[in-house]
Structure P
């Protein structure tokens, strides 16, 4: 089963990434360790903390009429979590 959502803001991207993390059964710290960053960084992304890059990215998308969607493949998440 796959879950798809529209990404319209840093906050919505953060929520989708949080759901993907939770479907994998990982804590923020576990995900941070997997990608070589800090738990705080994961928290900031999931909270939708704005940055210059992300703010400009979403402004560019709005101005150009670009839509972004994200799909979480729950089967892949479950399989990866078992590995």
Structure Q
């Protein structure tokens, strides 16, 4: 009665291939191609990402220090209160 979910449409002239999970190699070329690729991608994007992040961190830490200084009282204002 009706079609199953995988057989709802009939597509012609499309070839699909699949490989059994038991035949796949999970870490194929991991050390010979994977790690150098990660290093290449890291070095290519480091100088695009790092300077804005460093600038943001310096601005944030400067802002926090200025805020903490503004909360403190000036001891020179209270030197002659005795």
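Values quoted throughout were computed directly from the atomic coordinates according to the rules given, and no laboratory measurement underlies them. For clarity, every value in this text was computed on a predicted model and none was experimentally measured. Cβ atoms are built from the backbone, for glycine too; each structure is taken alone.
Quick one: Rg/Rh (Cα atoms, Kirkwood Rh) came out at 1.01 when computed from one of P, Q, so which one is it? Of the options listed, only P reproduces it.
Quick check: 12.9 is what I get for mean count of other Cβ atoms within 10 Å over residues 55-62, calculated from one of P, Q. Which structure matches?
It must be structure P, since only it matches.
Taking distance in nm of label points 7 Å out along Cα→Cβ at positions 23 and 47 as the criterion, the top-ranked structure out of P, Q is Q, with the highest value.
As an exercise: helix-only ellipticity at 222 nm (-39500 (n - 2.57) for each DSSP H run of 4 or more, over all residues; to 500), calculated from one structure in P, Q, equals -19000. Which structure is it? Don't skip to the answer; put the middle values down first.
Numbers: P: -19000; Q: -16500.
Only structure P yields this read-out.
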